[in-house]
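In structure tokens below, several structures.
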Structure P
Amino acid sequence: MSDEIKDIDDHSGIETTGHSWDGIKELNNPLPRWWLYIWYATIIWGVIYMVFMPAIPALPGMGTNTPGLRNHSDRDLVAAAVAELKEARVAQSETLLEASLEEIETDRGLQQFALAMGESLFGDNCATCHGAGGRGAVGYPTLADDVWLWDGTLDGIEYTLRHGIRHEADLDTRFSLMPSFGRDNLLSTDQIDDLTDYVLLVSGQEHDATAAARVAELYQQQCASCHGVNGEGDRLQGAPNLTDREWLFGGSRDDIYNTIYNARNSHMPAWQDRLDDASIKALAVYVHTLGGGE
């Protein structure tokens with residue numbers, strides 16, 4: 001039996017694999033020893049890791065993922081870490097509940113704890129509506145300014161968080177109700193047009209002076225009991241100030257008309273059934289320090 005004739009590349013003198021593309025031959029160069037050793041080592045390491053650590057997917061015939069000899073579980077480790085963190089926070093949470101605003105502001109450690117906890121809670125529960133950093137949105141109040149529909153003190157913010165706004169299941173909720181003057185046929189569209197000009201007048205915007213004068217008496221009859229004789233609002237009722245040009249649903253002519261016509265009575269959840277007392281206090285401190293707390 002004759003020996004197989006090997007194809008040797010003329011230029012390099014290296015044996016070829018016999019493969020050729022457009023006259024270009026593939027050399028049969030062996031892989032570097034160091035590369036092969038690393039490859040073998042990774043295979044060995046993979047087998048060892050699979051024996052000691054959980055294997056996903058499962059090995060054939062095992063039915064489910066194998067837990068490994070170390071019985072390692074990232075889920076259990078995270079749960080243990082969370083439990084440890086909660087335990088470490090218990091003492092600080094109790095101190096936070098007993099501290100006044102002045103004490104929180106002067107105790108750097110307690111203040112940092114409250115702000116860090118409050119910021120996390122705000123991101124999880126409040127930012128969806130009020131925006132990151134409390135910047136607000138149409139229909140959702142800005143919490144980073146000094147304009148408050150209700151009470152901007154620490155106690156006032158905490159009360160709002162606990163009981164919400166127009167939360168039907170809480171008897172202590174903050175509650176006010178603006179009538180839908182147009183939808184419920186309480187006023188004619190002409191009267192609502194004139195009232196729109198009156199609100200534009202008191203807010204310092206371009207308006208029809210004749211229409212505003214024509215409806216001045218109607219404003220006193222229908223609106224002044226909540227918004228005040230001069231339109232400056234009443235925070236005891238959550239009635240907005242109409243003179244500061246800070247608008248929850250927009251301050252254009254169309255926006256104001258639609259608000260008078262349909263009324264816009266938004267809601268806020270009562271958080272006391274969802275968050276513990278320490279969380280509510282921390283959240284109140286965080287909101288208070290966003291820039292608009294009183």
Structure Q
Amino acid sequence: MISGASGFIGTALADRLLRTGHDVVKLVRRTPTGTSEAQWDPAAGQLDEAVLDGADAVVNLSGAGIGERRWTKARVRDIIDSRLRTTKTLTAAMGRLGTPPGTFLSQSGSHYYGASRAGLLREDSGPGQSVLARLCVDWEAAAHTAPRGVRVVTPRTGVVLSPAGGAVGQLLPLLKLGLGGPLGNGRQYWPWISLADEITVIEFLLDSSLEGPVNVCAPESADVNAIVAQLAAALHRPAFLRVPAPALRLVLGGQLAEELVLASQRMEPARLMDAGFAWQHPALADAARWVASGGKWSPESG
């Protein structure tokens with residue numbers, strides 16, 4: 001069962017799971033078009049628990065886009081509510097079942113660690129104090145309201161490199177035209193992962209015994225200067241048109257720019273490495289070439 005299946009991560013995940021022989025049901029707000037969909041209304045806390053009956057796992061990817069528009073008080077409230085309400089609606093429905101699904105994988109984010117933190121951030125590093133950090137703390141706590149016996153996993157996902165979505169997907173058209181460049185001074189660390197690896201991490205976590213927080217990023221650390229340079233090199237384009245921090249604050253709004261674009265988190269996927277997960281794109285150069293190629297991958301290759 002997947003909530004948020006229409007997003008770029010959810011779409012790729014559903015496709016991957018279907019191709020590898022799983023039955024997938026997507027939770028939708030509209031009228032379902034077939035047996036592969038089930039309707040719910042998370043804003044009203046409404047979900048018929050019967051649709052979860054017999055499911056092995058529930059994957060929660062729901063939430064309003066963080067960087068899609070400027071942050072007003074109403075938008076920030078929507079970002080928070082869209083995550084907490086969906087999560088609590090799912091755990092409440094599980095609680096009404098005699099035998100709930102065995103696994104609940106509920107998305108969190110690298111912003112758990114705050115807008116900017118020094119040092120290497122592992123799963124046992126404490127939370128930050130930013131708006132998004134407090135959201136992630138509450139989001140993970142909501143996931144743990146799942147009934148006893150459900151294995152709860154909260155992946156703290158970083159920046160997902162994809163040709164079709166996310167922050168990098170929005171940058172690619174500019175980079176292809178030779179008009180892109182680093183954001184701010186470019187020395188902020190972004191914990192990155194390719195979409196192909198993001199999907200296989202989720203599949204790995206569904207089949208593993210890991211529970212609790214898991215840092216989801218590649219093992220190679222990189223700052224924004226390196227990420228943009230590698231993407232531009234893979235596209236055979238220059239990338240020298242730096243966007244200064246004041247311009248980002250003006251266009252995006254100060255709080256959004258500081259917490260999303262200018263934030264720095266040097267995150268290490270310690271638990272994934274200890275569990276033996278094998279990345280398809282462990283190095284930034286490999287991931288950049290994959291993105292530049294249009295993100296071609298198959299279930300067989302990863």
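Coordinate-derived values only; no laboratory data. Keep in mind the model is a prediction, meaning the values are calculated, not measured. Cβ atoms are built from the backbone, for glycine too; each structure is taken alone.
Of note:
- When distance in nm of label points 7 Å out along Cα→Cβ at positions 129 and 241 is calculated for each of the structures P, Q, the largest result comes from Q.
- Entry that produces 121, 59, 41 once Cα extents along the principal axes in Å is calculated, selected from P, Q: P
- If helix-only ellipticity at 222 nm (-39500 (n - 2.57) for each DSSP H run of 4 or more, over all residues; to 500) is computed and equals -14000, the structure in P, Q: P
- Identity of the structure behind 0.60 (criterion: FRET efficiency 1/(1 + (r/R0)^6) of positions 97 and 233 (r between Cβ atoms, R0 = 35 Å, to 0.05), calculated), options P, Q: P
- Among P, Q, which structure scores highest (criterion: distance in nm of label points 7 Å out along Cα→Cβ at positions 89 and 161): Q
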